[in-house]
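Scrolling down, you'll hit the structures one after another.
Read-outs throughout are calculated quantities, based only on the coordinates presented, and are distinct from any laboratory measurement. Source: prediction; values computed, not measured. Cβ atoms are built from the backbone, for glycine too; each structure is taken alone.
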Structure I
Amino acid sequence: MGEVHPPVEPSDSGWLDRPGGVRLYWEASGDPAGRPALYLHGGPGSGLGAGGYRRRFDPERYRVVGLDQRGCGRSTPWAADDLDRLDDNATPALIADIEALRAHLGVDAWLVHGVSWGSTLALAYALAHPDRVSALVLTAVTTGARDEIDWITEGVGRVFPEAWHRFAAGVPDGVRVVEHYARLLRDPDPVVRAAAADAWDAWESTHVSLDPGWRPGPLHAEPRERLNFATLVTHYWAHDCFLAGGDAVLARAHELTVPGVLVHGRRDISGPVVTPWRLHRAWPGSELHVVESEGHGGAEEMEVTRRAIDALARG
């Protein structure tokens, strides 16, 4: 088995001003004259983090751009600090942000690589702007469909009943768990919001616990990060990622004409492999690679992703 590429640091970075006082952080690495590529992080709300995504791209072949999506990472303001305008943070706004960044950087079309939520956003962007995407490489694939959201917040509780009982305690009968938490995370009382964020983080760290690389403890060690992440995730999931009805990704997957590679772990209990399988069957020209030994985005999945990105650079 090979390895991902050596680490590289950004050679350029900046800020993109958007309406409503939003400032988006972006960074670029690799060859400025290389094939343009965009990385979309997970969450919603995870941010670019330490930049490990860059190791999936050959820096001698790609100009790699990373973007902290609005409301998180180094972009400002954070969603948890701007609750009055949280409703402005929606998938159409993120797609418009990506288009604004593409124009700002002078990119005609780019390969888009997304992980987890980032794969949903990549698909939605490609469907909205097909001429601006040269290929898609998606890892730990999600599409934002309601059945995926209800599985990760309710259905998978059959596997972890003890943790789910604690997580769902206090949710009124007939109310979706995710909608209940979305309301708590917009409560005017900061104590209520903090408790909801802690409970959400505890549940997230439970249902990923079958991943081989899992370690006990919170997913987000810093309380403000827990709060911001939970605020964004519940906001998007309570609204079906703003991709319901005619905007549903799976319903439109047949419209995708670009090359696509889907990489997913067989042991991903948080997001079962049926999602990329359905997407692959509906998307002409896509490839599906299932990594038998891993869960939600493990090291082997990232290496398979790297190989796919390398192959597209040579193609």
Structure II
Amino acid sequence: MVRALQMTRGDDGVTVGFVEVAETELGEGEVLLDVAYSSLNYKDGLALRGDRGVARISPLIPGIDVVGTVVESSDERWQRGDEVVLTGAGLGETRNGGYSTRARVPSASLVRVPATLGMRRAAAIGTAGFTAAQAVLALERAGLPDGDIVVTGATGGVGSIAVMLLAASGCQVTAATGHPDDRGYLERLGASELLDRGELQQAGKPLQASRWAGAVDVVGGTTLATLLAQTRYGGAVASCGLVESAELVTTVMPFILRGVSLLGINSVEAPLATRARVWERLARDLDTGLLDSLTTEIALDEVPAYASRILSGDTRGRTVVRVQD
């Protein structure tokens, strides 16, 4: 039997608790894993709350990241004992995820854990770090002009790693945050300047003074509209979140008068070639010492309490979930 943290929607509301399930109940997939680590992401908090926009099935074992060792595989690419990582791919949304001692997963999106990182750091990176690296690569492909890059939600998982990667590549990074007391933390990650996120949350003209060469935005809503209005000629904004809102009220002005690009980032359905390229970049450029410094490790039993904290914005950096006792 497999021990798992499960969310169930019922007539009386949402129930979250630990259950014992058979391996046959884990779902479909070519690879069975002993799960070593998962992580805690904003989506996981929503899934544990029973949010139907994330948790598409019920009952559901949340956990959009899984890192572990192969127990058995019908795909010849993987052998017993291989250390692998899977982010997104429906985990914790349309299929059971990483908050269980074993997981059955599709082989098509599996990536070998980079030897320079190891399993715990791969979990610390997780979907958040993967998404951040995707966003940075997308900005680079867009051919950014020189200038400041602004990162919203900079103390969160995606934001923290985006700041690290952009700073490591030589960019001037402005960290937009609602936590001014975290200046030392953000400067240690590589931020050159801090910006009160409130400055981006005020609706304004569709075209404003040029301010940013580019941006990584996890917020959406008015913040994203403001970023587009303030982005310089030829700049780009990578959009990968909707913490503020899924609505985007803007005009074509930034696009046709300044040639601004809006780059959509989807880490869930990234093909294997993209996954390999992103993990290669992370293994090459991410400062593992800094990654360790922004990582908190919790036990699987602690996930429900931490899930409410991540939804209220009361977490910083990355949270690794130790699945095995």
Structure III
Amino acid sequence: MRDWPAGVTETDLVTALKSGWDIEAGEIRYLPVGAGGYHWSADGRWFLTVTDARFGPLERALRTARALRDAGLTFVLAAVPAVDGSPLRPLGVRHNLSLFPLVDGESGDFGPHSADRAAVVDLIAALHRATPAADGLAPPVDLRLPGLDELNAALDDLGTPWTSGPYAEAARALLAAQAVAIGRRLAGLERLAAEIGGGPLVVTHGEPHPANILRTPGGPLLIDWDTVRIGPPERDLWHLTADPFAETSPDDEAMIRYAAATGHRVSSAALEFYRRMWELDDIAAYLSYLRRPHTPGGDAADALSELRGYLE
């Protein structure tokens, strides 16, 4: 995220750190990294994350990460509890703030895992076996496409110009050219959702791709736990296949390794469901962003570029 969130100032962050964590912050530096949230460092010791996600589900997710860490999963990078014990504090009327230790490490890029794939499979298998530690904490997964309403609204609005910003009409043209194909993809996703019901449910991270694996001198850390949910194992596993964005067989080497560690026979239908879910949710999110007021460059330009990648 390259743009600052509207309505959040450096003073707001300093005040929240003092009132929430009793931390007197001197230097606050914006970090234009990641997606879905906004990040700063404080005094070279702390990593701040600001989002506009709903407070309740996000707090449950961060509490789940802390419980997993306390249960012995040392690869979980959990939020630092505030003075009142909560891992999350409101920030203004729209945003929330969480705090993490600033860790010296290096993450990868979004896409397939490479040489570390077997190690990440073992890490995810350990996470899934730790499901009892998340009992009653992690929110349940929803098999409904999160951005379905926004995507349907965009499809219903193709007949009139989009005037929300400089990239709105380009987004409308991209969607119009693929509207029939998007409809077929939505129907296919619904069929797969009906097919995968009834399988085992475990605690899943949701996005264990290379960008969320932080390689440190002490070993790998799994970061960004806002997406943790109780759901099918394949919600994590599709990220670990040789090519996450290609049709994958349960005979993939990583899936065989996971099955040996857990006894779970991986479902090809569930892998395909989560691959398609990711793509359609990204499309919905970019369209929703570009149908709102925006300015040239920055995150809006990135959103249009990503949308082109999916729809052209």
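Remarks
- Entry that produces 6, 25, 33, 26, 10, 1 once P(r) over Cα pairs in 10 Å bins from 0, in percent is calculated, selected from I, II, III: III
- With distance in nm of label points 7 Å out along Cα→Cβ at positions 52 and 236 computed over the structures I, II, III, the top value is the one for II, the highest of the group.
- Winner on distance in nm of label points 7 Å out along Cα→Cβ at positions 36 and 204 once structures I, II, III are ranked, highest first: II
- helix-only ellipticity at 222 nm (-39500 (n - 2.57) for each DSSP H run of 4 or more, over all residues; to 500) derived as -13000 - corresponding label from I, II, III: III
- Cα extents along the principal axes in Å, for residues 28-179 alone from the coordinates reads 55, 37, 34; which among I, II, III: III
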